[in-house]
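In structure tokens below, several structures.
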Structure I
Amino acid sequence: MYCVKCGVKLQDGVESCPLCQTPVWNPEQPQKEHGYPDQYPHPQKESTLPFAVAMTVVSVIAIGVILAVCLKLYGKLNWGGYVIGGILWFYVVAILPCWFRHPPVEVFIPVGHAASALLALFICLKTGGRWFWSFAFPVAFISCLLLTAVACLLKYLRQGWLFIFGGFLLGLGVFTVLIEYFMHITFGNRMFLWSLYSLIGFALVGGFLLLAGVIPGLRKTLEKNFFI
């Protein structure tokens, strides 16, 4: 075996040429196709704990100021209840997950919907409305089921994403019809003013994704062009 640069004869087992220090190349040994490591280090996710702490302090101060102002001016909570309810809703939906490095979506999606439903219930009771149980609650409940199911499937399944997204779009189309139905029985709105259009649109796209999941050629084309 000889050095590929200077041509000096090399002894067996050496890793570099003793004359020019060129690494030994043996055509009979398999070579790596790349010069980078086979495994990359996983990027470290920055901690969101400082942000969560800071926003918690800001939220507590804001609630305290609103309480003080309302009690000082009106002797009761008055409009401050809506603002405090909005702050608490925002905290649960956007700030509470920041306390966790890897917040579980299957937990925080129902928690966020529960916070939304409670805020809607407070507003309904405060304004004397009758729309919570016939509109806000079923909409929040169905939305929670739909989004939680999709999030869990995407998290725990490593394949079949075309079927998941296709089924989600079909379910979303049916959900829009249900929203209009709940509006009809609650507020007296006419049926099928807009939900049929959204149902048809979601059904066409969702059906196409389901079809692509069945046909290998179409599935490969989508995977190649859209990195699905």
Structure II
Amino acid sequence: MTITSFSPLLLSLRVAIVATGLACLTGIPLAWALARRQFPGKELISSLASLPLVLPPTVLGYYLLALLGNQSVVGRWLAANNMPLIFTWRGAAVAAAVAAFPLMAQTARAGFEAVDPRLEAMARTLGRSNWYIFGRVTLPLAWPGVLAGVALTFARALGDFGATLMVAGNIPGRTQTMSLLIYDLIQANKQAEANRMVLVMTAVAVLMLIIAQGVTRKRVTKVGK
């Protein structure tokens, strides 16, 4: 790999890490609420949380541009505080987080739903607070599902293309991720170099999934004992 292709790989990893963090911060609480609480509009919120999976990337990118662009209230506030997102790597991370969010929310929800509510009820009868029960009972037992969601989210964010292109653009050295670089190489008919980049992206994604699966197996074994 050359220096010019190494930079997009580092940017892709940075974007994927930040995007995964954002998806965890929002997806895990929502997944818990959907799994453990009944409230008006629950099914609507669940459907909206899954919407990025079925929306075309260009439509998703358009919505993000409308929400975060310089003409929006949010965009003007971000610009006034020197935190613009459009055509920046931070915007790429936000776009990737939104695109991958359903994987985090749905997988973590399945993990929370697999936890026996009676165990939480027992902790509650001992006078434990809801925060204690979540941190010491629910989350540890649901951890395999949550970790699977983290792995899927990271892999999805690592390869995001459409929404990232719409929000962050394709600026070499600034917002050009590996996916965008591969697109440019194919357009330039540089098949050999594109093949190398594809193999690198595939290897990184597979490695992350293997690591996550290994940790999940160890966690399941530990909980089973």
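No lab work stands behind these numbers, since they all come straight from the coordinates. Keep in mind the model is a prediction, meaning the values are calculated, not measured. Cβ atoms are built from the backbone, for glycine too; each structure is taken alone.
Summary of values
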read-out: Label whose coordinates, when distance in nm of label points 7 Å out along Cα→Cβ at positions 111 and 135 is calculated, return 3.0 (choices I, II); value: I
read-out: Test item: volume of the Cα convex hull per residue in Å³, for residues 143-182 alone calculated as 40, pick one of I, II; value: I
read-out: Origin of the derived value 0.80 (FRET efficiency 1/(1 + (r/R0)^6) of positions 103 and 199 (r between Cβ atoms, R0 = 30 Å, to 0.05); candidates I, II); value: II
read-out: Winner on distance in nm of label points 7 Å out along Cα→Cβ at positions 7 and 191 once structures I, II are ranked, highest first; value: I
read-out: Which of I, II yields -20500 [helix-only ellipticity at 222 nm (-39500 (n - 2.57) for each DSSP H run of 4 or more, over all residues; to 500), calculated]; value: I
read-out: With volume of the Cα convex hull per residue in Å³ derived as 215, matching label from I, II; value: I
read-out: Distance in nm of label points 7 Å out along Cα→Cβ at positions 47 and 79 derived as 3.5 - corresponding label from I, II; value: II
read-out: Given 12 for relative contact order in percent (Cα under 8 Å, 6 or more apart), calculated: source structure among I, II; value: I
